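The structures considered in this document are given below.
Read-outs: derived from the displayed coordinates by stated rules, not from any lab. Note that this is a predicted model, so its numbers are computed, not measured. Cβ atoms are built from the backbone, for glycine too; each structure is taken alone.
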Structure 1
Amino acid sequence: MITTVLAFLFTLGVLIVVHEYGHYRVAVACGVKVLRFSVGFGRVLWRRQRSPDATEFVVCALPLGGYVRMLDEREGDVDPRELDRTFNRKPLRHRVAIVAAGPLANLGLAILLYAGANWIGVSEPRAVVGSSVAGSAAEAAGLRAGDWVRAVARDGDDWQELRSLTDLRWEVTQAGLERTVLRLAVTDRDGRGRRELRLDLTKLANRDVDASFMKAVGVGPAYSDPVLGDVKAGGPAAAAGLQKGDRVVSVDGQPVVDAQLLRERIRGSVQNGAGVEQRWQVQRGPTLMELAVRPRVSAEGGRDIGRVDAYIGSPPEMVTVHYGAIEGLWRGAQRTWEVCSLTLRMLGRMLIGEASLKNLSGPLTIADYAGQSVQQGLAYYLAFLALVSVSLGVLNLLPLPMLDGGHLLYYLFEGVTGRPVSDLWLARLQRGGVAILLVMMSVALFNDVARLLGLH
């Protein structure tokens, strides 16, 4: 819990400081006087100001944002000697640069964070997949347990080499959202027998990037051999005579090709609230034997499933994915662009009703993911920080009043018409922007609570 809170506060602090520093640095470069640089809102906890005429730096009690307050005639009287340092009197190009600098600073930070994660390297499963979900696009494409997906290509594009299962899932997610065909270059686990498959994602009915979406795509988890790990004393597996290291060959005469399929057979072995006995063919060293296994019944997610109280599956084969200085930076920029594009597409689909508002996340989800990523290691946390930084940058560039994108929209109007937005319309748009943001924040917070309660 403490790790989660600290990771969340550090995440917000870094992103807010970078965003506001972008505004601040460009404002100073354009000759605008900055009165206050604030991290957070509300009661001031820390304050520093080198001289009465210098910028006041403060940290406030509510760390859910920040602001840079600049000298501006619209916000109060200004000493005539400082009129040339006011924001409102600067040329349009300077005002555009100052407002755009915050979101662009977040996107620049994301590139560096992704690059840092690439340079450090992460340990990920090799792109060898387990059993495809029954009835899914992957099953229809002919993707089998133990297939090693070496490269992917969208129709008309060049082949992209995959380094890990994470790369494969990212490519599949993007192709699924675009409802396109993804070509897969596949070999066996030893790299032999190369063949090409067509993963047709053009007819997916799922609108949301959630568990049901990934189930419809059907690409299985990392391949794991159907062997038993630790067997719990007194459980169904122990009662049947199963031992650690046993390899399951078949269940009720049906071949078991990987651990995922074995788990599914065990979970589905319940009828009328009771476990159904199964005949397992097991390889133990040179000996092939048949054992009767009756899974016990356990309630999970509102339904009954079977369990045998033994660890199922061997650890997946892992690879260390890291890049050199130039390639790591280039891939950081590439991933930032891809996440920007993906975020905008999802927001657009939510706006026209093609995607559910359940995809919006708020501070509780961010805090949860921040804590999890910290526990996984520095590279994972940097990648998570980059993802949130991209989201913050894209969100602030949306053409909504109260956001940086809204101000840029005002300046676009001024650039086209030669006159600024009137005070009357500015006030109306600001009120509308506040209402929209409150709705978005309420939906995001509701989604957070629903996820924590298992309702989403």
Structure 2
Amino acid sequence: MAMRGEFSSRIGFILAAAGSAVGLGNIWGFPTQVATNGGAAFVLVYLLLAFVLAYPVLMAELIIGRSSRANMVDALSKISGNKLGVATGLWGCVTVSMILAFYGIVGGWMLAYFFDAVTTVAGIDETSAWLLGFSDSRNLIFTGLFMALTASIVLGGVKSGIEKWSVRLMPTLVIIILALIVYVSFQPGAMEGWAAFLVPDFYRVLDPDLLISAMGQAFFSMSLGVGTMLVYGSYLSKDENLPSIGASVALVDIGVAIIAGMLIIPAMYVALNNGVEIFTDTGALIEGDQLIFNVLPALFESIEGIGMFIAVAFFALMVIAAVTSSISMLEVPVAYLVENKKQKRSRAVWIMAMVIFFCSAVIIFNFEVLFGLVIAATTQYSQPLLGFALCIFAGWVWRRDNILRELKSGYDNAEYSLFWKIWPWYVKFVCPVIILVMFIRSVF
């Protein structure tokens, strides 16, 4: 058995796990949800739900991962002792690979816009139409580049690949966001944006749809259910205190989502002030890809002189957010191939990168039909059900004394802690019910 990788430091793990959690959703979904759903009141609901729902499931993944020291398939098979664990683990590997197939396409768009911003600064305008045009050739090339970038980091393994780059990329991400916040806040129109983001409207908070979307945001923003945190947990040192390291990951993820809001919403109102349309026909704020590819580029263009440089910084930020998530997704099936199928790491990485790129290519050539379908199938259906399955494994299948033994290996008095008084029954009874209710609501 080859030596398994391990994170060399606590901060390395926290930044890698938070990097996995901090993705494009934090930057393009969360801010607009906050601004349209009651401002700071939504942030409070989100904070509450992140700890009430997402944190317990995150802990289930970390504890299962570190205890089994294995990939998702072998870890769940060890706990269940039967084929059900294997099947659930494989389902997780397939789901995360399909998420990466569409995520890679979006990551490719970010790269294309980044290259466009760089060429504009360099004074080369001829490529712009192709880089920003929605063509199969552009999508294929940049998806391929994005997957190659992801694979090249995962090739280095845990310490010299994932950890080394997370420790560099995550602080860079935060520095870019903070620098952009300072710049944007001094532009005309920014104050209305700050008001939309920070002034609480508690009347909106009781809306059940808002609660569902806050719950979904909390759940998916921590990349739960698909085994990324389980696999990262399996590379954690036995000396670490799991409840506190899990809380750190959750806080960093929430913190980045909130500072992303402090950038995006004021920037949108600055754009409005500069004559860019930021509302849809229904009066809601534009979000998602339209926000990133229409509203903000129009804002950068409207800023005299320095706008091009801000565009470079912003799309660099988006590429970093995409890559820190994609490396954790690729690691899930790669860990399975290396440990279960005894493949060499380099071979496993390139096999999975090619398979996922092939899936991306199929989506690109059938974009209208498949893109939305794959996103819905993976994030709305498969991911919550996998989260539900993990709660069942941690709460019902796995023996409690084994869980406690694992917790105590980095936390001597674990059995007397508040965490141990609440978490075992909570993940057994409360989490599965909440996830199921949320799932049924979102489907029907």
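Worth a mention:
- Comparison across structures 1, 2 (criterion: distance in nm of label points 7 Å out along Cα→Cβ at positions 76 and 260) gives the highest value for 1.
- Source structure (of 1, 2) for distance in nm of label points 7 Å out along Cα→Cβ at positions 92 and 268, computed value 3.4: 2
- Structure from which 4.5 was derived, distance in nm of label points 7 Å out along Cα→Cβ at positions 12 and 244, options 1, 2: 1
- Origin of the derived value -15000 (helix-only ellipticity at 222 nm (-39500 (n - 2.57) for each DSSP H run of 4 or more, over all residues; to 500); candidates 1, 2): 1
- Origin of the derived value 13.8 (Kirkwood radius over Cα pairs in Å, for residues 4-67 alone; candidates 1, 2): 2
- Relative contact order in percent (Cα under 8 Å, 6 or more apart) derived as 33 - corresponding label from 1, 2: 2
- For Rg and Dmax of the Cα atoms in Å computed as 27.5, 95, the structure of 1, 2 it came from: 1
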